[in-house]
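Down below are the structures I want you to see.
Each reported figure results from applying straightforward, stated rules to the coordinates on display, with no laboratory input. This is a predicted model, so every value here is computed, not measured. Cβ atoms are built from the backbone, for glycine too; each structure is taken alone.
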Structure P
Amino acid sequence: MIWLSASKSARSFIWENKKVMFLYWKPVAEEIKLKLKEKVKKYFPEWDKFLAILFFWENYSSKVYVNSKQKYWESIWLRTELYWQDWQQRWRQEVLELINKLNEDNNCVGMIIQLPLPEELKPYQQELLSAISWKKDVDGLWGTLVWKSFFEYLSFVPATPKAVMTLLDYYQLWEVKNKKVAVIGQSTIVWKPLALELIKRGAQIACFDIRNTPEEIKLYTQTADYIFSATWQIQMIDETYLWDKKNQILVDIWYGHKDGKAVWDVNMDRVIDKVLHITPVPWGVGPLTIASLFSNVFDLREQTNTTFSS
C-alpha cells in the first residue's frame, strides 16, 4: 500500500487572527502522485489499460467529482473510460451486462460506480456494486475487500478512510493505540471502514450515528484524543463537543455547499482555538480521496497477482 513516510509536521496557518496547525493535503497528495507514476511505469507501460467510471445520470456534484478523477488519472499517465449516458430509462440488466463485460476485459484495471445513483437504479444499488469483481473494486463499496482486509487476507482500505489515515501518517499523528477515539457518522462508505482501520491500530473507539443524542456524543467527545466527523450535518461540531485543554485532533471528512458557500461538519470559527490539530476544508481529506482511490488500483494489483495483459 502507498503509506507515506512520516517525517513532516503540520503546517501553521492564520485563521481570522488565530494561529492553528492545519493538516494540509497538498504535500501528501504530491508525494502519492510521484509514487503512483513510478508504479504506472512498472505495471502499465502501454496506453491500452484504463479505469472504467460508470456514471449513470446528470448530477452536478457527481460530475465535478468524476471530472477530477479523470484529470488525476490522466496526470499519472493513464486513461479513463467514462460510461455516462442517460441510463434512467434503461433496465438494470443492461448495466449488469456492462459490468460483466468490464470484469472480463483484461485492459480494464479497475471499475467505479459513481454514487448516488438515479432514482430508477437506487433499488438495485447493492446488486450492481456486488456485480463488480472484487479484484477491480477500487472503491471497495460492496464490502468484500473490507472484510478480507479485516481478517488479514489482504491489506485494503476504501478511499476516504485511507485518505484520513494517510494524512495522519504523513503528519506523524498515526499512533492511535490506546487512544480514545470518536467516529461520528453513519456512512458505510466512510464510517464503518474507518472504524475498522482504527480498531486494527489499537484505538479505544466509540461510534455514533443518528440514533445518538448530541448529549450522548458530547459525553464521549469531550474527553476523546481524536474526533472524526462525517455527519453530513452543516456545522454540527462546535466547541461544546470539545474540552478546553487544546490537545485534541479533529478530522472533518465532509464538505458541501449551501447558498453558494462552502460548508462542512465543523463550525471552524468556534473550534479553531480549542484543538491541537484540525483538517482544513476543503483543503484537507477531500482532495486526498482521489489519490487514495487510484492507489488502490495498484494495491489490488500487487496483492492479488492480477494479470492485466491482452
Structure Q
Amino acid sequence: MQDQTLKFLLRRFQEAGISPNHKLGQNFLMDQNLLKLVVRSADIQPTDIILEVGTGTGGLTVQMAPLALHVITVELDEQLFQLAGEELFSCENVTMLNQDILKNKNRLNPEVVAKIDELRAKFPDSDLKLVANLPYSVATPIMTNLLALEKPPKSMTVLIQKEVGERMMAEPNTKDYGALSLWCQCQADVQIVRILPPGVFFPPPKVYSAIVHLEYRPEKRARVKDLHRWHDFIRAMFFHRRKFLRSELISCFKNELEKSDVDEILARMNITPETRAEQLDLETMLALCDTSFALVDEKNKMK
C-alpha cells in the first residue's frame, strides 16, 4: 500500500473524478508520521475489533488492519466508499459499511451496532476500540452515543476539532466545562495527545484539530446509578449556561418537584441558590443528580 500523500490523493481524486465534500467534513490527514501517531496512541492489539468512522480513502484503515483482529470501517460517501474499496480489497479482516454511523443525533445506526455485536459475539475475548478521523460535525454525537452503549469501546482515539477535545477534559469554573465534560469524565480518562494545525490536512480546515484519547474506566461508570437519567440531568443543568443552578433544577423537575423541594435539596448539600452548574465538580454533580432523583422517586411512591 502506497503512503497516501497529497500527490497520491490528488491523482486518485482526479482518476475517480471526485473532490472532497465539505458538507461531510472531509479533511484528509496528509502527514504519515501523524497517522502513525494515531495508530500508536490507540495501542491496537491482535484481539481488538476496531471501529473506524470515516473510511475516507483508507489511509488509516490500511495501517490498522495488520495489527487488529478485525476492522469495521464506516463511510457515508458512496464515491469515497468505492475508492477506498479499491485500496482495501486485499485486507481480508476489514468490513466496509457504506452507511451513516448515526440513525439520528441521539442514536447510533442499528445496522452498524448489529455488526459490532455480531463480531463481539464471535470473538468474546475481543476489545472494541474506536480509532478514527471523525467528521467534525458529528464527532460529539458519535462519541457520546458510543459511551451510552451497555458495553462501550475500551478506548477511543480520534482526530477531532481541538475545541471539542478541550471541552471533553475541561475542569469546573472554565468556559469549556459543561455536559460533555461530565459525560466523558464520569466514564473515561481523557487526554489530548497532540494539537494539529490546519496545514497537515487536505483540504485544510478552518480550525485546529487534536488527537484525543479516551480510556474507558468501568469503575468510574459504576458510580453512575442510572446512566440515562444522568445524561438527561447534566444536559438540563447546562441548557441555559448562565442561569443559577436553582432555576435549572426547578425547570428540569418542573412536573416532579416543588420549588421548596429544590431548596431543600440545595440546603441539604450546602449549595447556595446563586451557584451555577459550571462551578460544581463531577462528584458534586453526581451527588446532586442522585439526591434529586431520590426525592422524585420518594414522592412518586407516595402518590
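Taking 2.5 as the value of distance in nm of label points 7 Å out along Cα→Cβ at positions 154 and 170 derived from one of the structures shown (P, Q), identify that structure.
Answer by label: P.
Out of P, Q, which has the highest value for relative contact order in percent (Cα under 8 Å, 6 or more apart)?
Details: P: 22; Q: 14.
When relative contact order in percent (Cα under 8 Å, 6 or more apart) is computed for each of P, Q, structure P gives the biggest number.
Work out the source of 6, 26, 30, 20, 12, 5, 1, 0 here, i.e. which of P, Q gives that when P(r) over Cα pairs in 10 Å bins from 0, in percent is computed. Could you put the intermediate results ahead of the total?
Values: P: 6, 26, 34, 24, 9, 1; Q: 6, 26, 30, 20, 12, 5, 1, 0.
Answer by label: Q.
By the measure mean count of other Cβ atoms within 10 Å over residues 218-225, tell me the structure among P, Q with the highest figure. Numbers along the way, then the final one.
Details: P: 17.4; Q: 12.2.
Ranking P, Q on mean count of other Cβ atoms within 10 Å over residues 218-225, first place is P.
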